[in-house]
Structure P
Amino acid sequence: MQNSNEVLIASKWLRSTIGTLSGTVAGAYLDLIPEGVSLPAVRYNVRLATDTMPIDGTRILVQIDWLVVVVREGLEVAPLVPIANALDGALHGATGTTDNLRIVCTRREPFGMIEPDDKTGSHFRHVGGIYRTVIGSS
């Protein structure tokens, strides 16, 4: 697994896996949902990345914890319940192979927050979880 950029590869896999929610969300975006994108949309970013089990300097596994949330404008929770459930259903326990790497994903903990926009007075609800991807050679 030498010379791989596991974060980018896992990001590509996450986007593809979340893409199964098409029609429910406007898309999945690494780090930032672009301005002008219709909500709800999914945002994901790395919280922690760790090389594990190095043997003679060769990485055997890489563990990446991601914050993955669906973002919706407004304070209501009810419209997010089916989308958040679908997001968790797509990710928790998911496995796949991409770029000759095997990826396994599990949720570590739930996550939720409200983000106010001071300029517009709007509020944005973020609901999802911290998901761990473990990546190794396929």
Structure Q
Amino acid sequence: MLRPCFLVVDREFPGTISTRKLVIETAKFNVITAYSAPESIETLEAFPAIHGIVLDAEIHGISCDELVARFKKIKPGIAVVAIAGPGCKTCDRADFQLESFDPRELLKILRTMQPEEVKIIEEQEEELNRRKH
């Protein structure tokens, strides 16, 4: 089984790893991270098997709506989750808007994007847990 793979587009902070990447990997999904708008476009072109995109709506260099339009031109139908703090400018072209940094809310959305794969992952986890005990 191929695990769903998400592209996380996050602002880079010196010496840090994207916390969104870590949260998504904890849920047993694969993650490719890009730290700028141009890098995210290049990454999507290089890795077309990406299942969805998690985007910091306040990424620098290009508007969120323009970046989503470019993603959908490269891969029509790809689902995009735009995350922005409460009261920040919305990203109307994104498929999902998240005005919360709560990781549970993000994972809930990602699970709805790949429900069949999530079910298989959960069944495999249950089987592994049964074998341990």
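Every number here is computed from the coordinates shown, using simple stated rules; none is lab data. Quantities reported herein were computed from a predicted structural model and do not represent experimental measurements. Cβ atoms are built from the backbone, for glycine too; each structure is taken alone.
Tell me which structure, out of P, Q, gives 2.6 once distance in nm of label points 7 Å out along Cα→Cβ at positions 75 and 91 is calculated. If you can, show how the numbers build up before the last one.
On the way: P: 2.6; Q: 1.4.
Among P, Q, the structure yielding 2.6 for distance in nm of label points 7 Å out along Cα→Cβ at positions 75 and 91 is P.
For structures P, Q, calculate FRET efficiency 1/(1 + (r/R0)^6) of positions 27 and 51 (r between Cβ atoms, R0 = 35 Å, to 0.05) and state which one comes out highest. Provide the component values of the computation, followed by the final result.
Values: P: 0.70; Q: 1.00.
Checked P, Q; max of FRET efficiency 1/(1 + (r/R0)^6) of positions 27 and 51 (r between Cβ atoms, R0 = 35 Å, to 0.05) sits with Q.
Work out distance in nm of label points 7 Å out along Cα→Cβ at positions 11 and 83 for each of structures P, Q, then name the structure with the largest result.
Values: P: 2.2; Q: 1.3.
Largest one: structure P.
Tell me which of P, Q gives -13500 when you compute helix-only ellipticity at 222 nm (-39500 (n - 2.57) for each DSSP H run of 4 or more, over all residues; to 500). Could you put the intermediate results ahead of the total?
On the way: P: -5500; Q: -13500.
The read-out comes from structure Q.
If Rg and Dmax of the Cα atoms in Å computes to 15.9, 55, which of P, Q did it come from? Numbers along the way, then the final one.
Numbers: P: 15.9, 55; Q: 15.1, 51.
The structure behind it is P.
Given a value of 21 for relative contact order in percent (Cα under 8 Å, 6 or more apart), point me to the structure among P, Q it was derived from.
Numbers: P: 24; Q: 21.
Comparing all candidates, it corresponds to Q.
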